[in-house]
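Below you'll find the structures, each written out as structure tokens.
Read-outs throughout are calculated quantities, based only on the coordinates presented, and are distinct from any laboratory measurement. Keep in mind it's a predicted model, so treat the numbers as computed, not measured.
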Structure 1
């Protein structure tokens, strides 16, 4: 299906083409750009609401500024679809987030207009400040602009950057895209503060009048720019003391203005170009703007998948048989089940209640489950604080986001032996979001920390049992439970029946399971990829290959009794994990082998020591060779070597 851009949009191959249009034509460009995003995402999928909300801003920025010489940083990156379309990627936009296609986020290697890669939130102000400081040092006149929105201002890094920007004397503009949303609604005092600003009619009326007056006054010896600045500060403080947050950080504050008024945006940005130093422009937008359903349910339409753009019906796969639950939902419903029995259980997530499915507990037990905003460091340490008081806290963070809170895991949890339960969602290759979101490294960076248990369930039942075990009083150490995005493998484990059909069983810490005995070759799997291994074993049965299979369950502590059994019996071993092969589970097995003087041919399968780009999980696991076909091929290769050695 060919989707054609509008009459003006199809003429824009770069911002230079956009600048040729009259200001009046920008309204039509915005309409066509918004419709093109709707057309493409409805058919090809991707993030949706965030980019619709910044259509006018995307057009205004490239119309006013000299990009890419002027440095534009988008944050969070899923706001940048309009930016990509306007900067030479319009015709290739249908490949967005597809295997070998455009990235769903800004990516420096993809375009000179993507000045900074942004997948995780809240990095833009720091990056843009660094660019502005470098430009000042080199004597360049380039502008640096950070567009921060979709909840990204709630993270600590944004405040660290603003604290520095106010005293760095660098020429930069921060645009706060205030839509009251991340993926889920924003939370916290900052959200309420911004709401106060945007709803204070008295403050906005007086501020606009003062700004217009200052624009008419001569700036000279008798009335300096510094005097004007002090006057505006005084008026702001007199009318609304709450308006001084950004000004107190020495960022000149402008706004709030309507982020969907293209004329106002262009005029304001033109004015701000001529004002030196650090400044912030507060714009108010609607996530999903221009698509009625997306405006009404902004969480659902953040990334809805494929849908009928006319009716709004979201396409769902149809199956004849019951399908397995998502690991996330098994976590969410198990949390409620456990919390009903154990009053000490709490749930914490940094801005991912829907994605992690903690939302179910938040709805049923709002006093025991909390979204703390995009603040992974805080999520870990507040969990640690609760643990000091005897609470059993399940801190649910995406694997790739846990990278942002590593010091807290070490300093605030592990050193103090606080029994926080880290449920690392999205472990392994997550698919279309690509390398910024793949959960590649947690096994390696967690297993090197003393006092920390690292586990991974092979299926949904194992996840339930690990969660049950982790909240028992007998477990007095922190534990990591990592699991992948999406569906599990047990169709008979469903929400309404799992408690009766699969009652909780305690798992002995550091003990694995022998799933199958065998000959010549042993497979040691860790986590969900054990299912790929089981499928591979079935595939090679016709070839006369009969591997043993062990589900190790724990990367730390290892089941040493089981490993002694394996190395005593097998001289060919395959380890399988959905984490990096550098320092991960396979490396732990090699360390054991070396420590105990065993000799064996060990093949480590996992995520290679390179960046794996975006694509469907199936495509990516096939690419790196740890799907069932890849494992089966390794089994055949190692078996053929064994046969050749016997013949020899």
Structure 2
């Protein structure tokens, strides 16, 4: 079998009952065609060809018909539209799969008495990829993406991938695919995964592939009987051991189970390995961590579906200003905008900025992430000059710093405020920063127009970001959450707790950087403006006044070594004790409950005022801005897991001068009354 490149479209006619190889009417989620001894079974579900129970049942039916027809020599599985299949319907992940489940379908495909060929294009993901693995042969159009993303949901594969894939490609490549959850282009597939990369129209090449199978007398080739991946037993075991060490201590339950399942593939009979995988899938699905990961994925889908439908983004974007956001914005926009015009009143700032941009792009080139041609192409689309000149031909204007609000804009061109400050119309807040941002808060101010919001969301999509719509006069969800986190942590210190113990409670929960470590790394002087109630202390300001500025000068809430390692500080302990009375140490779970509860309480206020539409949007912001562990799900979900009644009572019990901050919002009463299943949506 030879490899090549190319792809083509498949002209389909419906088929169903089979008589002597003739076409007849078919129904439902597949279309079928028979000719030249080949049955084409084409998935025609939704746009992603998700393997719903209906589609799985239809595939089983047509597979049985093809197997029973003497005129059929080969069976081809293919997807209609833009892809092969993107796998499960997400709604099925919350419980056991309906009958027939994906594992049953894949076992039936693998056990077919006639060769089954998966002809892939677009994407084969999740159980879609597992269906392709169950086929006896795999053909792919160029650019086809193949991936097993279950790990991102806290789940193992569900239909045999942990047993079939290592038999084909070995433990190392199989584990890398399953543990990363990332899709790969099949041009770069590990040896053994695909049998042919198409050069021309995929239908033609699949037909030729089938003819070659028949000419060579090649029949079914079940992955269960393949052993190429086991050819080097010691290397296989070493790969398993290395990945096991790498995922040790993971809060996500899936990675250790995936490693164990791949180990089982070498040690157990195939049927036993499938049972091992099924048990691991069920075990993972029932964990709180997997439920949280699935909730986050659902929140992302909800936020994406709420975005204004994608439209053509502006041809040119003008970035105006010289603040710290300007250069990162320019760099982030260059790969996606038709052109970027950077306007600034200070020519020396522009000169230095362009030099810095050259250095950044050159560093990326030397790191291998972009080519020299890409560097030159991006720089060719950059213009710099006076703000008024740069704004004149822009399709959209981003204000990167103050002082640019009065620059004239062409009629109908939106001006989006990208720096913290007042927003009358529309603003953008990138999380965590413009360059590499995964999320953007689209701030809809009191004078926002629908078209401006749509343009902001289109720009976010163009930059590959998820947009969260926020209604405020400039305040961001991320900013309010960060302030609430620090305010609660400082209050706990006021009440006798130590900064180190509070950070440790976060760290033990999987939250890598607690509120005091995080502020040390940011610099304490800049955080002194955070307000506190009378009688409450802003401990960042207190330490800065004593000369402890954070990591930048080697002393903040922690003492910092020359290589950047934070150590507990006796000086801080003494300073804190001198300013407030001692108190018994609270257990770590109570410290976490109060921190999470305070943030969720602030989230309740945002929901009640209409600043946010969904509690899950706040969770998404928290994951990016506060770096909360994804497998905990964010403060709104975590608070529900801790129990609405327990959180309300804990907040009400806090005796602290900042009473307005700690007072439970009335939404907690509603949650307790209704059983605390979920937050309301607006």
Structure 3
């Protein structure tokens, strides 16, 4: 009986084991169904599926979770496993195989490997699928733009070998810079990967076509060309291969079509044509059309192919087989009352050539040339359109050239004169020379016609400073710092009379130095308080204020006066501009008691207003070995003291601080340590 009972128990246990085995459900390895690789962007997604074996129902709240391994395909470290997505069910019992489907799954933004593997895990029961085969997962932001070498080609010439660094930059969809070190890189030369090169820059030493790209494994072709830069060609140019060419030879008649061309035409290059050693203004194309007059000479062409290669071609000599007008008439002239205006042209036409002077349509005079210069005296009130025509003598001129030059002569109702500095002005410059730069006659139709320098002799000139005559009558004026500047005008009077006097533009001259020190009041920024920075005041100055942050100059918006109220510690300076130049003040260090500035004030405001009545120096300049000397604007000593300086000036000023500008020198042990200016503002 016991044997039968034992056998029954064994049979029951076996039956239960078989039932449990049938109830246990398995999940096959998941696979990517929508594409061969998961090449992800910000906008796309992918579909995956896995087979769920038949069996009993699973808990209704069970979810299937799609998980991604680490980049090597391992699930060993839980922290390296990424959840890609989850779905609820299918959780019903079934006698047939069913599918677990995951749709529109995004690729993680840090994914970049061909060796990822995926699996499916049930949330409520202990079921984990088989692991998939290796599957490529790569993400790339397709809004990024990769730029290599600024899109510039690399061209070398006149070298046997070269070495040059090229680098990538990355811009986002808003054209903001992206840190190139956040991406991986690989380099290709002539389509082949360069082994071992994976930084965002590359030293190249060979000609070829170079591309940098973000390596995306099996997804490289999917993202091409988004994940790669522009191609940059590195080449060596033989200078002898670039020449100046023309259709026939370099000899022309004036009336022929005359074109010179570069043998190498690429509009990404910079061209400059040069004639007889002088650059031709505006001639910056690969070709040049020569004028009818004065085109003979020696031509070269400078071509800037890259920053590493600038070539100048061999010169070619262009011959004028005919004749030309070498000095033409000006485009327009003003005829002053009582003036006899002489028109002059010069020509290389053979002596004995016929010429004609024509006003409007009437021939005024004609004759035979006796030299290179042909002149004509325009009578008073002889306004009109003038033309000189020259028929070059044959056979001395085989082209039988017909030459002409034209000008328009008008009378002026009034004049306009412009004064300006003689040269670009440095704020430290002393003196500044200002001069008459332009004088034009204005016709009844509003045309502006420049006067000749010879016509200046018909006028009397006089310089004025702030409305007061300086007594100077030349065409230029030196303004020195000791004159304290001011506003200058030049007045012109037509000596014969009958035309209105003329006054030039008003030109303010203000001197600045490069060592302007800002006043800080109070000198210490107490908690919850503010300090005021003050720059020299001048109605002709414009002001910008900056604070230095992380070594960069940051403009403080809206601050355009000579003062700035500061409530935070920092380094500040003002950028002061006059009509002629711009300087930056010295940097003012604003801080609490521990950061008390050692800067020397350069502005005082005496007059009983308590603040800034005296010139106060930092304590370090009150020692016995320090000498303070202050000079008036004419160079005389206004104050001098050795040791023990204690805000003694301007109380002890020899001039009673009556001038606007003073100069100081501070010496320690006979060595100059500080110098600058003091502005007295009342």
Out of 1, 2, 3, which one gives -13500 for helix-only ellipticity at 222 nm (-39500 (n - 2.57) for each DSSP H run of 4 or more, over all residues; to 500) as computed from the coordinates?
2
For which of 1, 2, 3 does Rg and Dmax of the Cα atoms in Å, calculated from the coordinates, equal 43.3, 157?
3
